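Right after this note come the structures.
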Structure P
Amino acid sequence: MRRAFLGRVADMIKNEPDTTYFTVDIGMWAIREVLRDYPERCTNIGIYEDGMFSVAAGMARRGLIPTIFGIQPYLIERTLEQIKMDFAYQKLGVNVVATGAAVDYPKYGYSHYCAEDVMIIKSIPGCEFVAPGTAKQFLQLFNQSYRNGNPTFFRISDHPNITYDVDVEFGKAVVMQKGSKATVIAVSVMLDDVMEVCRDKDVTVLYYTTLEPFDRETLANNCQNGKILVCEPEYEGSLLYDIYKSLPNTALKIEEVAFPREIFRNYGTYKEKLDYYGLTKTNVRCKLERLIGE
């Protein structure tokens, strides 16, 4: 996904004179020629995320289309005031693309984790949150939304789906299969595992890559019995508000496969992290079978 994003940025800067790009000491080598040839619109601003956001906001006010690149916790938690006041309050269109989703950087410890990203951004009215599951999906979602005039946050991962690379539309869920016993919500990079578990089950699977705005209509039209399994690579509960709002008159029974809402103090590889916190096919199967009574 990172390679696809940087390639798109290079093309954008070269061919769209109203676009700008800022990074914070990450990804410079991949687009070094663009940084050299377009210094007035393409800049490594250094380790200065909060200042970078304010600069981007100023450019957006002038009618430019800024795109920012960095590491997820620093682009969301370090800059929260700028997101709130510079982007959301002023209704400015800025694209924030971040790597290091959830525990993608396991060897660097808690300072590089950001399982709370969805909750934070969804709590600020007017902000959008996109979580593609593949490089192709990132390009589709970015191209559909980068000029929409809203602050849009793109979470890219180093651990994409491999088997399922379906076409996606900004703001819309994809119905992967239809069934009667439950509805499974698969978010972003969890689609492969969810589909492996669910393909022989009588359940509906909905694939979400836009988490804000959340596609409530598709969920409402594909959840008849109120049984829902949410599989999301972020803190558990990140989508519960929208799920309840989607089905206001339905009694719900919800299971979750997600990161627990706690501080991650243990160490290990990415896979070891997922195993430890239960983001596994085994846990998806266990939670689903419990939900549908098998």
Structure Q
Amino acid sequence: MTTRDFKKAPAAGPKLLKAALPALPGIGNLPGIKHTGATAPDLVLELPHVRTDKAHLARYNEICGYAPTDTLPPLYPHFAAFGLHLTLMTDTAFPFAPMGLVHLRNHLEHRRPIGVDEEFDLAVKAHDLRPHPKGQLIDITTTARVEGVPVWSETMTIFSRGRKGAGEETTRPPLDGVDAPSGVVEWKLNGNLGRRFASVSGDRNPIHLYPLTAKAFGFSSNIAHGMWTKSAALAALQNRLPKAYTVDVEFRKPVLLPTTVIFGSRVQDGVTTFGVTSARKPGTHLVGQVVPA
């Protein structure tokens, strides 16, 4: 395993440009741009001594609906690691070109709260390339450590559509058969939500920014970030989350902006099931479960 250390977070802008190059006719097949990996890359990216910018945190809290506290919101380390994620996915050893990939599932292990003033170390790696009935899946795991002790980890399951490597999944999806609860809480989402969240997440994928840029990728309008939807759902549960827990979510349908969605939740045997559904016609955007550790 090769480890690559960073003294500061990689800038997202150049990596987003690099992510687009493999999709350009004629350029995408050039050496140094074409993705040639056949397996998950044997690579770990590390960023030590991460400190939280409190102004940035305040903007994130406002956009996602968190009440400020002295600890970080559950998903905040994900965004501290976003530059590492892009660096990994734009490496030509990564098996898929980034454009067109779909964040299908997300698993969070929240072992203990991270204080706003605590320093933490991040590590990112890809693993478990495997079949899906309509393509392939690969996991990207991010781990946060405080003084060498793991306190937080997240696994993004990424889907690549295509015939190559397609087949039945080797394990049952964690939320297979779980339906989103009904709810009465409406969220009215403006058309600029994608641009606002891009300003704090760093994810300026064109599908999130404007209707015109999203249409180039087959969407009728720009779509909300899946990680905004998960962030907002956990913000709605903020006062009900234990200190240590796991959260699984599945992103089932894009949230086309502007729109109104409905948040709902239920608790059974200590497990909180939650979901975000369409207010205009039947459809589930996100379903998730919180399980105390």
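In terms of Kirkwood radius over Cα pairs in Å, for residues 134-261 alone, which of structures P, Q is highest? Don't skip to the answer; put the middle values down first.
Details: P: 15.0; Q: 17.2.
Greatest value across P, Q: structure Q.
Taking Rg and Dmax of the Cα atoms in Å from the coordinates of each of P, Q, which one would give 18.5, 56? Please list the in-between numbers first.
Working: P: 19.1, 61; Q: 18.5, 56.
Only one of P, Q returns 18.5, 56 for Rg and Dmax of the Cα atoms in Å, namely Q.
Looking at mean count of other Cβ atoms within 10 Å over residues 94-101, point out which structure of P, Q has the largest value. Please report the intermediate quantities before stating the final value.
Numbers: P: 25.1; Q: 19.8.
Largest one: structure P.
As an exercise: semi-axes √(5λ) of the Cα gyration tensor in Å, for residues 62-157 alone, calculated from one structure in P, Q, equals 27, 15, 12. Which structure is it? Mind showing how you got there, number by number?
Working: P: 21, 17, 10; Q: 27, 15, 12.
Structure Q accounts for this read-out.
If helix-only ellipticity at 222 nm (-39500 (n - 2.57) for each DSSP H run of 4 or more, over all residues; to 500) comes out at -9000 when worked out from the coordinates, which of P, Q was used?
Working: P: -9000; Q: -5500.
Label of the source structure: P.
A value of 12.0 was derived for mean count of other Cβ atoms within 10 Å over residues 30-37; which structure in P, Q was it taken from? Mind dumping the intermediate values first?
Working: P: 15.0; Q: 12.0.
Only one of P, Q returns 12.0 for mean count of other Cβ atoms within 10 Å over residues 30-37, namely Q.
Taken together, the values in this text are just the output of simple stated rules run on the coordinates, not laboratory data. Predicted, not measured: the structure shown is a model, and the values here were computed from it. Cβ atoms are built from the backbone, for glycine too; each structure is taken alone.
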